[in-house]
Structure I
Amino acid sequence: MRYTRVIPPVALLTALSACTNGEPSFNPTPAPTRPGQVVVIAGSPDDFQTPRDGEYAIAAGAHSDGGLAVDPTTGLTYYRALGREPLIARIERDGRVSTFRIDNSGDQIGIASGEIWIMSSGKTGRLSRVSLSSFREEDVLRAGQGRTIKIIGPSGRSLDPGQLDKSWEGARFALREDGVPVIATRAGDLFEVVGDNKVRKWEPEGYEAAVHQLAGTNDLRPQDVAEDGRHGLIVLGLRGLIRVKVDGPARAVRFPATTKELPPWSAVTPLADGSALLLGGTSAFQREPRPVLVRPDGRLERLAFGGAQWCDQFNGTLAAVASAEPGGLARTRDGNYVLSDKNCGRIYRFRLPKEMSGVPYR
């Protein structure tokens, strides 16, 4: 097993002391106070600098290729920051930033049980974890360079490792409610991480049929994976989503044919009423926001969060969230949400309306 010693922010206290000459002229810890409100908690479209220990997050750089998580225990927000070396930034309770270097340059992160998990999904995959107390990084899965990831089937029988090697690129992962990392490959197969360079193929009831319903003989091409209650998952694919539940077979929801020529939705989160919220789906050539609710019965409703909003037009409404290119979406302990916007180099915190409904998506 390989370990990388990650240097913790040893100089943080010094940096904090150096930055406390007077009170800031802005609120360093903004939070939404009403439904539908959006606040910026980190970043600026014009700041491409690497965030530095001790500076306020909303005055620091937050441009990222992706990767955001909220610690379910502490409520603190973590994000992958751009820099010459792989870096993770944490927004402290006073709104300042602390950073630590990592070895894995992956653009997907998740947090469970005091550890931050980082996944890279290039041609050769890599999954590592960093202890948030010791800042020691450990490779859990790593392919290539003579390494082989062992795959076992649901019955415990060894399977051909090649089925994972061929499908790493474009894979997504999520931490299930029980803390187990689950990887959805480009093809759509699910694998539970069960040990050092060891995974188990997970075949929930009805899942294989759901993948076939959406992708046929093609790859599912997951855009996002989200934890959904006890042992549940939502797998957001290119042409639809699959909901995995323990109390019944997996169910597929196919998107309308009209979405084929549009940018895919790239972020999903479950809501308290059983619906799923989809964000993303915009590009430089397709600016019109398309936030959508997927109801428990499979109906799609298009939400009116506002028209296309450029980075310099931020006005505290959900239009900023709808116009964003998500680099990560997470729910906080108080029921708010945190979203990384790769377009504008910002991190938003927002509160959804208590009741949401839209028009049928055709």
Structure II
Amino acid sequence: MFDLLSIGFNCFDGTDCVSQSLSIANTGVNTSKLYRMERFVENFPKIEKQLTGEEIHKRLDEIEQIHALYSPWKLGVAAAMACGAFTFLLGGGPVEMLFAFIAAGIGNFIRTRMIKHHYTLFLNIAVSVSAACLIYAICLNLAESLLHISAAHEAGYICSMLFIIPGFPFITSGIDLAKLDLRSGLERLTYALIIILVATMGAWITAMILKLQPEDFIAVHLGTASRLIFRLCASFCGVLGFSIMFNSSIPMASTAAMIGAVANTLRLSLIDFTGMPAAVAAFTGALAAGLLASLIKKSNGYPRISLTVPSIVIMVPGLYFYRGFYNLGVMSLNEAVSWLAAAILIVVALPLGLIFARIFTDRTFRYCT
């Protein structure tokens, strides 16, 4: 029996039965530990079955000791890089990217420090998101006063808090539901929705206090080839940052980043050049990411989920969710419904793309067993 924070199991040996339950105080993502655990399971029939019980326990204890690979300031830099790249991909320019880089870095540094001190989920989300918005507003006001930069660059404040996006539980909940693992799927989905609601509520209140509004970005004029190259680079940096935040090693994070660069650039190109609806393009991008991850997994053995989820987290429409909630708060209901409907369609499309990629490439996933 599994749920978000605990696991219960029964062990039988003839007429004897032992039941045990284990629980943790908080939840998170650790792809490095997942990689080691998957290798342990895959190698068990060949290698681990030759070990004694004590040696197996020692191997498992070593895996259990894999904690954060990166310090809070490094995770702050990773979030800064991811959100700066996110800003460009959403239409922002150099000014918005710089301010989002600074604000997101400080916001995620605060968040990781609060997690280390075991503060509750609601508090660390609200404080880190509010801090990111505040830092962005301070940067904008200083630039406006000292460098005479236009206040129209305020649109980027939304991007400064996108490090909080619960991409992993959002996407894996869809995969769980596809396997009819309803308990796990619904728990992950609920967890993701809690984060979205608390983050958007906190950001909305902070924005109202600071008089920030989610305006459209100032247009950035680039040629087709230049835009394509910058999108590839930004997608790579964004996925690399998010993957590091999931505690991936640098080689694993770089692999996910290469997949994400191709898949996300494909998604954006389909929207721009073919007029494809955003949700269909998201499905196609996620499908491409899933297929690429399946091919790469054969050569390096990285867990499929550790490559696919970080590579498409950058496609999760955090800006859409925030603008939908903001407009709901100010009673612009038509705008709110439009943004939220678009966000929901994209969020549904992303796990569907990974699911069908898994169906095409994984025989055990293709059939009911």
Among the shown structures I, II, from which was the value 4.6 of distance in nm of label points 7 Å out along Cα→Cβ at positions 205 and 229 calculated? II
Can you spot which of I, II the value 21.8 was calculated from, given it is mean count of other Cβ atoms within 10 Å over residues 53-60? I
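One of I, II was used to compute mean count of other Cβ atoms within 10 Å over residues 157-164, and the answer was 13.1. Which one was it?
Going through each structure in turn, the value belongs to I.
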Per FRET efficiency 1/(1 + (r/R0)^6) of positions 253 and 269 (r between Cβ atoms, R0 = 25 Å, to 0.05), the highest-valued of structures I, II: I
Matching -24000 (helix-only ellipticity at 222 nm (-39500 (n - 2.57) for each DSSP H run of 4 or more, over all residues; to 500), computed) against labels I, II points to structure II
One of I, II was used to compute volume of the Cα convex hull per residue in Å³, and the answer was 153. Which one was it? II
With percent of Cα pairs over 23 Å apart, for residues 29-132 alone derived as 48, matching label from I, II: II
Output 19.6 (mean count of other Cβ atoms within 10 Å over residues 117-124, calculated) maps, among I, II, to structure I
To test your reading of the models, identify which of I, II gives 5, 23, 28, 24, 13, 6, 1 for P(r) over Cα pairs in 5 Å bins from 0, in percent, for residues 261-308 alone when calculated. I
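A short reminder: the numbers here are calculations on the coordinates, not readings from a lab. Note that the structure is a prediction, hence the values are computed from the model and not measured. Cβ atoms are built from the backbone, for glycine too; each structure is taken alone.
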